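These are the structures, in structure tokens.
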Structure I
Amino acid sequence: MKITATIIACNEERNIVRAIESLRCVDEILVVDSGSTDRTVELATNLGVRVIESNWLGYKAQKNYASDQATHDWILSLDADEALSEALEGEIWTLKKKGPTHDAYRMPRLAQYLGRWILHSGWYPDLKIRLYDRRKARWVGDFVHESVEVSGTVGRLESNLLHFTCTSLSEHLKTMDRYTTLAAEELVFRKVKISSRHLILDPAWTFVRSYFLQRGFLDGLEGLTIANMAALYTFLKYAKARNMS
């Protein structure tokens, strides 16, 4: 079992080295860069990984393109702001030694937000399929929240994929602006009729679910921030969709 790790990147000089250096268990590392103007390509090249330049195709298409360019059929797909934990790296080494018994594997993703590891708020375990046989799996999802669709069996790895998210509220707001636009475009595409319920009740329910039902209060001030930002995300995607219609 040989594995190619794929990373899609654009202006990720803050994260790319950490991601690459966590991938000692793979046989090839491929970075697909979509026009970085910072040191992303330079840093990746200096670490000896294979870098391909490609225009931005959208999340699903970009990740499928990266998979198609890989030397090996088994793909470990990471975002540039992610990294394998040492425990997860060890699990993958063991899997390589014993051989796979499934066509893909999901793993828990643990996020760091504003410097704190988030264990509640609906953010954990956040299971993601990231290790898969490309002959049996492809990325799907046309707008936002792309995921791997598998024609076969899916196993589970127990150790964490680490996700280094926003380090400041300003960064979070900037990211949210981009993703709520994509989410709004999806709502318009699906011809969802936006009502006052979407704009008033849904954001409030999102806060209650995150902070109380999903125990965000156990994540301290960061949990309160996450709940408020989630409510704002919900409001913005519906408000933008209404404005686009």
Structure II
Amino acid sequence: MARALSKMGYCSRSQAATLIRAGCVTLNRRVVRDPENPVRMPQDRIEIDGSPLEKAPAIYLAMNKPRGVVTTAYDEKSRATVYDLLEPGLPWVGPVGRLDKASEGLLLLTNDSEWAAKITQPSSHMDKKYHVQVDCVADANLLARITRDGDLRAKTARLLRHGDKNSWLEITLDEGRNRQIRRLLEALRVQVLRLMRVAIGPLELGDLKKGSSRPLTLEERLAIDRALPAACDKPPNSEFS
């Protein structure tokens, strides 16, 4: 049942579970407190605080996440979150993947949970491009090891520019492992000074100001859809659990 609320774009699955356990949700006029209770749509009628659940208009946003902001709706340490940067009154949206607190750059947010799942599932292999400042002058050997060594290896790595003591690299991943670049470079005894995601598939960060967000154009969303492999295109399922 929580999954149904999420797929309808009403709220996140965890928020839905809280509402259901609190008795705020009815299924066919009966209060149901089990978030895992199965639902068949559109046959079943769901109401939240007496109002029928209706599918929310789909929202697709790109954000330039600053450093120091966490990618979560609630933070137990009262740190700033990406939701503090969104316009007041915006319907619920959830992040498509994550950027850790120290990372910055392009972040997608949407209330279309099926679209988000297609992008983040391992089989999509959606390229994600990062610009990374490291504490050394990168040479050909380091670039080769970034794409060759271990399970965390990157798809591509190239030198953008360097100074006397540090370098900027462009690293492309086609997986979404937790803190993958930081862990990869740490294993190579290289320290990350800055890490910025600059592209997700065909969508580039561009000149979007830090801390700002904007709706994706239809052309941008379709370009992302075309970049997804056919294996990610699953027929819609009318049963939620």
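Values in this text are rule-based calculations from the coordinates and carry no lab data. In this text the structure is predicted, and so the values were computed from the model without any measurement. Cβ atoms are built from the backbone, for glycine too; each structure is taken alone.
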Report summary line: The highest value of percent of Cα pairs over 31 Å apart among the shown structures I, II is in II
Report summary line: When Cα Rg over 2.2 N^0.38 Å, for residues 118-189 alone is calculated for structures I, II, the one with the largest value is I
Query raised in the report: Which of I, II yields -5500 for helix-only ellipticity at 222 nm (-39500 (n - 2.57) for each DSSP H run of 4 or more, over all residues; to 500), as computed?
Result: II
**Report entry** relative contact order in percent (Cα under 8 Å, 6 or more apart) - highest-scoring structure of I, II
**Finding:** II
Query raised in the report: If we compute mean count of other Cβ atoms within 10 Å over residues 30-37 for structures I, II, which one ends up with the highest value?
Result: I
